[in-house]
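Bear in mind these aren't lab numbers, they're just calculated from the coordinates by the rules spelled out. Values in this document were obtained by computation on a predicted structure and should not be read as measured data.
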Structure I
Amino acid sequence: MKPHILLSPPHMGDKEFAFVKEAFDTNWLAPVGPHINAFEEEFCQITGAKAAAAVSSGTAALHLALRLLDIGSGDDVICSSLTFIATANPILYQGAKPVFIDSESTSWNMDPQLVVDTLNQRAKAGNLPKAVILVHLYGQCADIDPILEVCQKYDIPLIEDAAEALGASYKGKAPGILGQFGIYSFNGNKIITTSGGGMLVSDNPDAITKARFLATQARDPAPHYQHSEVGYNYRLSNVLAGMGRGQLQVLKDRVAARRQNFEFYRSALEHLPGITFMPEASYGQSTRWLTCLTVDPQATGIDRDQIRLALAKENIESRPVWKPMHLQPVFTDCEYIGGDISAQLFQHGLCLPSGSAMTKSDLERVTQAILELY
């Protein structure tokens, strides 16, 4: 059997191991230690954030952001529909209700005009949401400015879910630092990884200090174990933070490799009828975390799943674009605003293998399998 080509596997090197070995050699194995502090500081230097807290996952970071904003039972939270469920689940953790917004075709992200219209209408009706969660999808920034402007108009906090977009840019700035909070993921399939981990950032250092407190079981400053409020076991370990420090040093290389993957796929496949690649919005640069395309079955005579199954037959992993949240059974009763753009992207969209360690031979195997199907 041919070697398995995975969708987005981890890409490790010597730098990461050196930091991890240091943690072992110094016995800093607990979820505190010098690597955590350094990882947070270095992350701020790279992104431009003022303060950061390293935590166990992007989901944990988002949950902490909602907790810090006092989101609670009965509150509405506007959220991108075309995303992974980890964006929406923390809303339910807090007992709040997601209100899902459709995408626009320029970036596949949340439609800014729908957000503006929705908040204006809700303001007139006196039922503004408690927060907005904006996702930067597949390494591409959403159009932040119009959404940020309307959020500021009504004093609604904006949370940026940049889990998939570390290394991208929006008008020269990093995603995740323009809203009240930004979150990132270092899951094993992300551009850089700590095997599992995440980061919460904010321009409010006091809020990040509070996040660290909540993430370490909300232990009061006392010689004994005393707790005055509910906390979580969300802090990243010193060992994994060491891995993250090494990965940060090669972030630009990892982004460059994934963008090269995209260019290879585009040059090999864009001439095929019915194939359209995820566009890159003019206001920034995508990381191309995953190379995504849509397949028009009327133009091609084949559909997305036929390509996916043909790749699987060659031991190549591919995956449909995220199924929108408003179509998920768990969110059947939630409000949805928009048309069918996100639904169409799900129906016709496919993510190709995009790992930063892919070789030219790997890329040729993927494209050849698709070309043979045509």
Structure II
Amino acid sequence: MGAEAFHKELLPPPPLVLGLEPSALVDHVARVDWSLLHQLPGEHGGSTPVTVGELEHILREVKARVVSCHHDDDVDVKNMAGGSVANTIRGLSSGFGISSGIIGACGDDEQGQLFVNNMNFNGVNLSKLRKKKGHTAQCVCLVDAFGNRTMRPCLSNAVKVQAEELTTEDFKGSKWLVLRYSILNLEVIQAAILLAKQEGLLVSLDLASFEMVRNFKQPLLNLLESGDIDLCFANKDEATELIREQQSADPVAAVEFLAKYCSWAVVTLGPNGCIAKHGKEIVHVPAIGEAKAIDATGAGDLFASGFLYGVMKGLSLEECCKVGACSGGSVIRSLGGEVTLDNRHWMYKQMQIRGLLTPDTSK
């Protein structure tokens, strides 16, 4: 099969939460000024795929003229395991002490080793991660002075876990499966949901991007209408895109729409907090932390970490949203989608101030 699981000889108990990231991804995050962004093809703030050569060229340019930032450490480019699902899983493991694992594939290259080291360091279970011959996906994340990010992913030649490689064994004993919607990964997503449901797992879906919702709405609606999605996260743009045809295409209408199909429906509103619905209950919770983000990368992913922790601990809907807000607010205080130790302590303090159940991370 050309794939092998890590640490087969050491079989820890199955992780409570599994994240599906078909292609493991490494982020290269840097703060840059406008002059470099103007040279790049594609829109500012967007995510435009690039070739390996283009990615290496951008990284060379960044290193040659990176803007030092007093908010962060002295590293010009921060390299870390990336991807929306990996951010959420890492946040659950390191920040909330919830046993979490990744299903996917990484290459046998330097970037693959970096992904493995970063996830291992944060306590993520990698027994379901396949190592394959080839390249690991990469993404350059360029952050401007306002905290806005411009992404240039390089995925075309990356190794990937295929639908037919997944087995019920991958899901046995776990409680949640965390997914991100992607038309490129639709086949493996559908296979994972099918197997997860056979094993009694709950499924959480993030809507990924408003472009993904706009361009591939029908397959997304099919997923929602299947009844297999228990929890859905959308940001304001994705939510609006999802119900664009409706007369009142606002976040409240979007939450109501998602709640028709999912037990928990959440729409995040950036600095305006979030709206969520569970059963008949609907809540609006404000954001927590500074209004000005140093880097918005991972805000939604880490919100999901906190919200899932709340659900797994049996907290009320409002408390789940507040923990999500503390978690999402912690990651925007520095570069990249990984919460630093200082910012994790900031998060715990915010949770204590609000009387929220803080995690036992001593284990």
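As an exercise: Cα extents along the principal axes in Å, for residues 108-331 alone, calculated from one structure in I, II, equals 49, 45, 36. Which structure is it?
II
semi-axes √(5λ) of the Cα gyration tensor in Å was computed and gave 34, 28, 17; which structure, I, II, did it come from? Don't skip to the end; give the middle numbers.
Details: I: 34, 28, 17; II: 27, 25, 22.
Label of the originating structure: I.
If relative contact order in percent (Cα under 8 Å, 6 or more apart) computes to 24, which of I, II did it come from? Of the options listed, only I reproduces it.
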